[in-house]
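Take a look at these structures.
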Structure P
């Protein structure tokens, strides 16, 4: 008879594990279920269920910006986030 479950051993950064498990706990989802969902999404997508790429935006040193440049950066980020929300239909 085939096993109904299999063990998975993975090394995870302690802080990442703690933060993720805290969120999963608040959602009422055991870590093992979340990992199972992740694996099922890999199968459905025939790859990772999210885009993996290097960021294209340059890093900005806030200490070197003038007040006007800082305001422009903040506004740009806000507009970008609003566009993401609109595209995904998130309220």
Structure Q
């Protein structure tokens, strides 16, 4: 298993219950084929530029270990989630 880091930005107007549910959904996807090392919820931060008419977003950073199958499923779920405005997945082993 390789070390990865993913950061995603949620819409700032998402209620806390729904936000926690979305974060748990992504954590469950990672746990199905990997292992979460750490989860950091940075909270609402100002975006560098406007995305989908939002000037702020709720940032979440997750460090985890997994195989590539988890990455595909995670990316697919990021793309279909209405609450996610941006995401990135980085392989930490290739630095």
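Among candidates P, Q, the computation of percent of Cα pairs over 24 Å apart that gave 52 used structure P.
Using the calculated result 0.05 for FRET efficiency 1/(1 + (r/R0)^6) of positions 44 and 68 (r between Cβ atoms, R0 = 30 Å, to 0.05), pick out the matching structure from P, Q. Provide the component values of the computation, followed by the final result.
Working: P: 0.05; Q: 0.40.
The read-out comes from structure P.
Thinking of P, Q, which structure, once helix-only ellipticity at 222 nm (-39500 (n - 2.57) for each DSSP H run of 4 or more, over all residues; to 500) is computed, gives back -19000? Clearly, the read-out refers to P.
Every number in this text was worked out from the coordinates using simple rules, so none of it is lab data. Only a predicted model underlies this, so the values are computations on that prediction, with no experimental measurement involved. Cβ atoms are built from the backbone, for glycine too; each structure is taken alone.
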